[in-house]
Structures are given as C-alpha cells and as structure tokens.
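Novice: Each structure below is given as structure tokens.
Nothing in this text is a laboratory measurement; each read-out follows from the coordinates by a stated rule. Since this is a predicted model, take the numbers as computed values, not measurements. Cβ atoms are built from the backbone, for glycine too; each structure is taken alone.
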Structure P
Amino acid sequence: MTNLLDETRYELALANRIIAHEGVLDGFGHVSVRHPHDPGRYLLARSRSPELIEPSDLLEFTLDSEPVTPPKGEMYGERVIHGCIYQARPDVTAVCHHHSHAVLPFCVADVPFEPVFHMGPVMGQTVPLWDSRDEFGDTDLMVVKPEEGRSLARSLGANWMVLMARHGATVAGRTLRELVFRTVYSHANAEIQLRALAIGKIAPLNQAERQRAEPRQLQPRPMARAWEYWTTRLAKANGLPPQAAARSAAKAKAKRSTKEASKAARKRTVKARAKRSRR
C-alpha cells in the first residue's frame with residue numbers, strides 16, 4: 001500500500017510541474033488526486049506555486065476539504081473546489097483549477113469555447129459556464145465556501161471542464177494522466193481558437209466529430225505518448241538527462257506490475273488451498 005501511495009504522491013507533484021511547465025498554471029492554481037486507497041480522501045499540496053510542488057508538500061484532506069492531520073503550513077483557500085467535485089462525482093479521480101491566460105478570454109467575452117482542432121474534444125462534449133453572481137451576488141470571485149464549491153460542482157455536472165466567469169476554469173479526469181491531458185489540450189485549443197478568431201469566422205468541429213474524437217484521443221497510447229513528451233521536456237528544463245523522467249515512469253510501472261503479479265499469485269494460492277481442503 002505504501003508504494004502505491006508514494007507513487008501517487010510522486011505523480012501528483014509531477015502533474016503540477018508539467019501543467020505549469022506547459023504554460024497552463026502560473027504562480028496560482030492547483031491540482032489534486034483522489035487517495036489511491038481511500039475514495040473519501042484526496043491529496044492536494046500546501047499553498048505553494050505548482051511548478052515548485054514536491055511530494056513532501058502534499059497533504060491529505062477529507063471530502064469536506066478538512067486536513068486529515070494538522071498542517072504545518074498554509075493551505076489553498078479554494079480547496080473546496082476539489083472536495084465538492086469529488087463528493088458529486090465518484091468517477092472523478094483528479095481535478096485541476098487554473099487561470100490559463102488562453103482560456104480566460106472565454107470566461108469574460110460572450111464567445112462560445114468550442115473544440116476547433118482534432119485534440120480539442122478532450123475538453124468534453126460541453127463546457128458549461130459557472131457565474132458566481134447567479135447564486136452569490138457580488139463576491140471577491142474566490143471559491144472558498146462549501147456552498148460555492150457545491151454550486152460549481154453542480155454546474156460541472158457530468159462534464160469534464162467548467163469555465164468560471166471572470167476567474168478561470170476547472171477540469172476533471174478519471175485518472176491523473178487523463179486530467180493532465182485534458183487540461184493541457186483544452187488550453188491549446190483556447191490558444192488556437194483565439195488565433196483563428198483574430199483571422200476571421202471560425203468553423204469548430206461538429207457534434208459527430210466531437211463524439212468520435214474525444215474517446216480516440218483519450219486512449220492509453222496517445223496519453224502515454226504525451227506523458228513521455230511532457231516529462232522529458234520537464235527533465236530537460238531542470239537540467240536532467242532526457243531519460244531521467246522516462247526511467248522514473250518505467251520504474252513506477254514495473255512496481256505496479258510486480259504488485260499486480262503478486263496479488264494474482266496470492267489469489268491462486270488461496271484457491272488451490274481451498275480446493276485441497278474440499279477433497
């Protein structure tokens with residue numbers, strides 16, 4: 001159990017750094033993942049800029065966004081975003097809240113945010129817009145109260161991304177790597193859509209194209225290819241050999257395979273003993 005938790009903490013720290021390095025997160029924003037052994041908890045860093053997150057920065061929270069143990073440092077004020085989405089969506093394993101400068105114009109202007117290239121549909125079939133004014137009037141735009149977090153989660157609904165008027169966006173995923181994939185490529189879609197709008201009228205993907213493209217892009221092979229690319233870029237940026245991140249990923253995969261093989265072997269042994277006892 002400890003190994004899987006350690007691997008999850010390592011990958012969450014890595015996910016924070018990747019999303020920041022790819023230009024989606026800056027000094028603000030945050031990424032979380034559901035606890036690998038307890039779906040009633042999630043992991044989120046202490047209040048620190050995403051590109052600096054290390055495994056030791058990660059804290060455990062209940063789904064009410066309360067720390068499991070007293071924290072030694074400051075916590076993110078908007079952690080209710082994560083807890084409320086995990087409460088509302090058992091299928092969600094990871095969440096990212098960001099203020100991408102490419103996505104923000106669609107949180108301000110009355111222009112639909114739509115998939116405009118083949119990777120765009122990973123934002124989901126629909127991207128709703130949540131406006132805090134609708135339920136809470138004039139606020140400081142921060143989502144810090146449980147009722148605000150629950151309202152945002154309701155607006156997200158069964159979708160994978162929700163825009164937040166005058167604030168930013170929140171993205172969800174069934175796995176941590178899927179979350180990173182959706183976050184980075186929805187940001188890329190926003191950049192491309194903004195450039196296209198500067199040229200003239202855009203022609204977004206139609207509904208059939210969106211429905212076909214989303215599951216295809218979210219297959220294991222393209223997501224693994226992108227993850228290898230991002231980790232290698234991050235390693236190079238930090239002055240590490242390009243193979244360093246790949247070795248870490250391969251080591252983690254090998255540990256999981258060994259654990260799964262051991263578990264299967266134990267099951268076979270239990271079945272064999274039960275069979276002998278019945279003779």
Structure Q
Amino acid sequence: MQALRQGARAAGRSAWLVAPGLLVALLRSALGWPAFLLALGLARAGMAARLSAGLAQPGPLLSGAIEALIAPRAVFILTGLWLAGQLASAALRVAWLSGVLPTLGEELSRAVEPRPRFTEGVAFGFAPLLPTALLAFFFELAAQLSALAMYCAITLTSLRYRGGAYPVPAALFGAAALTAAVVIPIVASLAADGALARTALLHDGPANALGEALRRVLRRPGAFLLAGLALGVAAAALLGSAQAMETAALGVARGAPVLLVVGPRLMTSMLAAALATLLELWRLGTVAALACGD
C-alpha cells in the first residue's frame with residue numbers, strides 16, 4: 001500500500017507527462033501503418049492486373065491479391081517495413097521511459113523542490129537504458145517460451161496418462177507446471193520493469209539491474225503481485241468507465257450526421273488514452289518504489 005500511495009503521488013504530481021505519453025502512443029501506432037498501407041497497395045495492384053486481363057470474378061481477384069502479397073520481393077519488403085516499425089516503436093518507448101522514470105524518481109524521493117528531469121533523461125539516459133531494455137526483452141521472451149513449453153508438456157502429459165495407472169503423479173505434475181507457466185511470465189515482467197527503473201534511477205548496469213530486480217521480486221512476491229492486481233483492478237474500472245462514456249455519447253448521437261459523431265468519438269478515445277497513460281505512470285512509479293526503495 002505504501003508503494004501504491006507513493007506511485008499515485010508521483011503520477012499525480014507528474015500528470016503533465018500524459019501529453020508526451022499520448023504523442024508517443026500516436027507515433028508508435030503510426031509506425032505500423034506503412035507496412036499495412038503497402039500491403040493494401042500490393043493487393044490492389046494484383047486485383048487490378050486480373051481486372052485488366054478480363055477476370056472480374058471474386059475468385060481470380062482474390063488469387064491475384066494473394067499472389068501479389070506472397071511474391072518473394074513483396075514478402076521481404078513487407079517484413080522489413082514491419083521490423084523497422086517495431087524497432088522504431090521500441091526505441092520510442094525506451095526514449096519515453098528514459099525521461100519518465102527520472103521524473104517519477106524525483107517525486108518518489110520527496111524532494112522539496114523536484115527539478116524537471118524529462119529532457120535531461122531523454123538526452124542522457126537513453127543510451128544507458130537501451131541495453132537494459134534489450135536484456136529485459138530477451139528475459140521476458142525466454143520466460144514466455146518457457147511457459148509455452150510447460151503448456152505443451154501439460155498437454156502431452158494429459159494425453160499420455162489419461163486413464164493411466166498413475167493418475168495422481170500426473171495430476172500433481174500438471175498442477176505444478178500450470179502454476180509455473182502462469183507465474184513465470186508475470187515474475188519476468190515485474191523484474192524487467194524493475195530493472196529499467198534501477199538503471200534509470202540508480203544507474204545500475206543491465207545484468208546487475210536485472211539480477212537485483214529479480215531478487216527483490218522473489219524476496220517480496222506478494223507485494224509486487226498485489227500491487228499489480230490493484231493496478232489491474234483500477235485500470236479495468238477507469239477504462240471501463242471511459243468505454244461506458246463513449247457508448248453513452250455515441251448512443252445520444254445515434255442517427256446524427258457523421259461529422260457530428262466524429263467529435264464525441266475522438267474526445268472519448270483521447271480520454272481513454274490519457275487515462276491509460278496516467279495508469280502507466282502510476283504502475284511505473286509503484287514498481288520503481290518497490291524495486292529501488294530501501
């Protein structure tokens with residue numbers, strides 16, 4: 001509860017970070033559009049080629065679009081655009097975190113006059129934070145692959161020993177593996193966030209930051225998990241309220257011209273995005289308090 005209060009206090013006093021957070025979210029969404037638009041253009045070109053050949057039936061048109069999309073050059077270009085968009089999106093998030101975490105750290109330290117750290121963090125904190133972000137990404141990926149392997153093992157075991165002579169050991173193995181498969185990705189995600197916070201606030205190296213964050217999560221798993229659960233409930237409540245407001249606004253405007261509906265939809269969408277960003281600040285502040293506090 002103390003970490004949640006400190007995170008809420010830091011997020012409230014740094015609420016101006018919602019504006020750059022919304023900008024980063026819009027830019028990250030826009031980075032996925034080039035590959036999508038190119039895929040639409042290629043599909044349209046393939047359909048146009050079939051139309052020019054006199055084939056106007058749906059089957060030939062669809063096959064022309066598919067052939068244009070699965071051509072080797074098209075596949076390489078689309079894959080390259082998608083990977084470039086993903087890398088640029090990840091770099092934008094790391095840059096945002098490199099400014100947000102020091103700003104939240106100033107509020108968490110309860111300084112009398114906290115100084116603005118966002119621009120300084122983006123300028124000088126991006127390079128140290130990037131290796132930690134890469135290590136955290138691979139750590140989370142390994143945890144998810146381990147969970148997937150456990151799910152496969154549970155499935156194979158249940159198929160192999162269904163109705164067998166030793167149902168109790170098989171059931172115990174399945175229960176233990178299922179619990180581990182659920183817990184491991186959650187612990188890995190919390191440790192990754194804690195490692196980013198320790199690098200940004202305490203200037204730990206990537207390996208040291210991840211190891212210390214994982215040690216703290218394993219030492220106090222209840223605090224991390226309960227904080228994550230509380231934030232999840234708060235996110236569901238606030239975002240559900242925003243969704244209800246959007247539904248009510250669109251219900252009142254039902255039957256109105258499209259131009260009149262665009263305004264309420266944009267307003268409610270921006271409100272939901274702003275609430276999601278504020279909740280993200282709260283989560284980062286809470287994790288930073290748990291991972292870096294004495």
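Novice: Check the numbers for FRET efficiency 1/(1 + (r/R0)^6) of positions 175 and 239 (r between Cβ atoms, R0 = 30 Å, to 0.05) across P, Q and tell me which is largest.
Specialist: Comparing P, Q, the top value of FRET efficiency 1/(1 + (r/R0)^6) of positions 175 and 239 (r between Cβ atoms, R0 = 30 Å, to 0.05) belongs to P.
Novice: Given 14.9 as the derived value for mean count of other Cβ atoms within 10 Å over residues 31-38, which of the supplied structures P, Q does it correspond to? Write out the running numbers ahead of the final one.
Specialist: Values: P: 21.1; Q: 14.9.
Clearly, the read-out refers to Q.
Novice: Please compute distance in nm of label points 7 Å out along Cα→Cβ at positions 15 and 63 for structures P, Q and give me the label with the greatest value. If you can, show how the numbers build up before the last one.
Specialist: Working: P: 1.7; Q: 6.1.
If we compare distance in nm of label points 7 Å out along Cα→Cβ at positions 15 and 63 over P, Q, the biggest value is for Q.
Novice: Quick check: 0.55 is what I get for FRET efficiency 1/(1 + (r/R0)^6) of positions 7 and 135 (r between Cβ atoms, R0 = 41 Å, to 0.05), calculated from one of P, Q. Which structure matches?
Specialist: Details: P: 0.55; Q: 0.95.
The read-out was computed on structure P.
Novice: Quick check: 19.5 is what I get for mean count of other Cβ atoms within 10 Å over residues 39-46, calculated from one of P, Q. Which structure matches? The partial results should precede the final answer.
Specialist: Details: P: 19.5; Q: 16.0.
It was calculated from structure P.
Novice: Could I ask something else about it? Could you tell me which structure in P, Q was used to calculate Cα extents along the principal axes in Å as 74, 65, 44?
Specialist: Q
Novice: Match the computed value 18 of relative contact order in percent (Cα under 8 Å, 6 or more apart) to one of the structures P, Q, and report its label.
Specialist: Details: P: 18; Q: 26.
Considering all the candidates, the number was obtained from P.
Novice: Distance in nm of label points 7 Å out along Cα→Cβ at positions 95 and 151 was computed and gave 3.4; which structure, P, Q, did it come from?
Specialist: Working: P: 1.6; Q: 3.4.
Considering all the candidates, the number was obtained from Q.
Novice: While we're looking at this one, here's another question. Determine which structure produced the value -16000 for helix-only ellipticity at 222 nm (-39500 (n - 2.57) for each DSSP H run of 4 or more, over all residues; to 500), calculated from the coordinates; the candidates are P, Q. Spell out each step's value before the answer.
Specialist: Values: P: -16000; Q: -31000.
The read-out comes from structure P.
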